1. Given a computed value of 23.1 for mean count of other Cβ atoms within 10 Å over residues 88-95, which structure among I, II does it belong to?
2. Determine which structure produced the value 0.55 for FRET efficiency 1/(1 + (r/R0)^6) of positions 16 and 160 (r between Cβ atoms, R0 = 41 Å, to 0.05), calculated from the coordinates; the candidates are I, II.
3. Here helix-only ellipticity at 222 nm (-39500 (n - 2.57) for each DSSP H run of 4 or more, over all residues; to 500) was calculated and came to -14000; which of the structures I, II was it taken from?
4. Assign the value 0.75, calculated as FRET efficiency 1/(1 + (r/R0)^6) of positions 40 and 128 (r between Cβ atoms, R0 = 25 Å, to 0.05), to the correct structure from I, II.
5. Using the calculated result 1.09 for Cα Rg over 2.2 N^0.38 Å, pick out the matching structure from I, II.
6. One of I, II was used to calculate Cα extents along the principal axes in Å, for residues 32-119 alone, giving 37, 26, 19; which?
7. Compute relative contact order in percent (Cα under 8 Å, 6 or more apart) for each of I, II and report the one that scores greatest.
Structure I
Amino acid sequence: MADARGPDPASTDPTPGDARSHYDRMLAGAPYIADHPRIVEEQAHAHRLMEAYNASHAADSTTRTRILRLLLGTLGDDVVVRAPLFVDYGSHLSIGDRTFVNFGLMALDVAPIVIGADCQIGPNVQLLTPIHPVEPAPRRDKWEQAEPITLGDNVWLGGGVIVLPGVTVGEDSVVGAGAVVTRDVPPGVVAVGNPARVVRSL
C-alpha cells in the first residue's frame, strides 16, 4: 500500500513474481533494492578495507598489497593501485598482472568489473556498472540493477574517462582523456569524445 513516501516498492517491481532475494537478484544482474542484510554487510566490509587502504602509506607496499588481496576479487602480480581507490564491494573487481591504476579510480562494482593485464588506468577514471530506472516510480522506490564492464589486456584509459554499464573495451585499445564510453570499443583502436567514437586503428 502506498504511503507518504510514495508507491509500495512491490507495486513497481520490474520483475513481479521473482522470488529470489534482492541479494541474489543483484548477483544475477536483475532489478533489486539494495536493502538486503548481506548487501549492507558486504558494502560495510568493503568500505572498511577501502578506508584502510586509502589511509595507508604509499611506501608500505606490503600492507597495501595485503589489503588489496582482502578487498578485491582478484589481484594479479605486480599491480600498482594509487590511493585513493573507491569501490562498492571490491569483491566484484578483478585486476590483471602488471596493471597500473593512477589516483582516484572509482569502480562501482555492483556487477563484475574485469581489468585485464598490462592496462594503464589514468587518474579519476570511473567504471560505473549500476543502472537506475528512467521511469520515476521505480526509481523513487530505489530499484536498480547493474551490467558488467570488461577492459581487455593492454587497454589504456586516459584521465577522467567514464565507462558506462555493460561496456567492453577490447585489448590494446586506447580511450582518450575525458571520453564517455557508452558502447563497446573494438580491439586495437583509439576512441575519443562524448560519446566515445573510434578515430583510428592501431
Structure II
Amino acid sequence: MRTGDRVLKFAKARIENMNAAGTPLEVQVIDPLEHKSLLSMETLDGNPTYYNTRDNSTLPQDLQDLIGKVEWADCYLIVCPEYNHTIPPALTHMMNMIGCSKYANKVSACVCYSGFPSPAGGARCAVALRPFLSELGCLPVSKQVVIPNAPGQITEDGAPQGEHQEGLVKLMDTMLEQMRWWAEATRAQRNK
C-alpha cells in the first residue's frame, strides 16, 4: 500500500464527517497512475493538451477524462508526498498537462506528507505547492496540513494515531472547512 493511500483515506473520512454535519463536498480522486497517457512523453509529443488541439475528442480517453474532472471541480485538495524536498514530478506533470484556464478562480488546499520522522517532512512540498497552484490560477487557502512520518501518524485504514491525532483531526477539519467556504464563494462568483 502506498503511504498516500492511507493519507487519502484519512482526508476522505474527514470529508465524510463534514458531509454528515450538513456541509457537503463531493469527492473525485485524480491519481496520476490512472492516466497512463501522462506517463509517456510520446503522448502529444510531450506537450500539454492545450498546445496540441482545441478538440478534446482527439485526445486519448484518459486525458479527456482528466480534463473533464478538472473542468467539473470547484476546488482541488492536493494530497501528495514530499519528493526530494519539493513537489513530486508526476503531480506537476499531470497538472501542467491541463490549461491554466481550467483551474482559474477555483480554490485549492494541500495535504503534504512524508514517510520519515523528520519534523520538516512534507513542509517543503507544502511551501512549493502554494506558488505552483497560484500560477495555475488556483486560489490556495491559508491552512495547510503537513504530516511528517505519515505511516506513524495514520493507520492503513486512514485513522489518525499517536500523540498528535487530535491536533491532526482539528487541522484537517479546519482546512477542509476553509476550502469548502471559499469553493462556495468562488463558484458563486464564476456563475455570475
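1. Values: I: 23.1; II: 17.5.
Structure of origin is I.
2. I
3. Values: I: -6000; II: -14000.
Among I, II, the structure yielding -14000 for helix-only ellipticity at 222 nm (-39500 (n - 2.57) for each DSSP H run of 4 or more, over all residues; to 500) is II.
4. On the way: I: 0.75; II: 0.50.
Going label by label, the one that fits is I.
5. I
6. Working: I: 37, 26, 19; II: 46, 30, 18.
Derived from I, not from the others.
7. Details: I: 14; II: 25.
When relative contact order in percent (Cα under 8 Å, 6 or more apart) is calculated for I, II, structure II comes out on top.
Laboratory data are not the source of any read-out in this text; all were calculated from the coordinates shown. These numbers come from a predicted model, not from an experiment. Cβ atoms are built from the backbone, for glycine too; each structure is taken alone.
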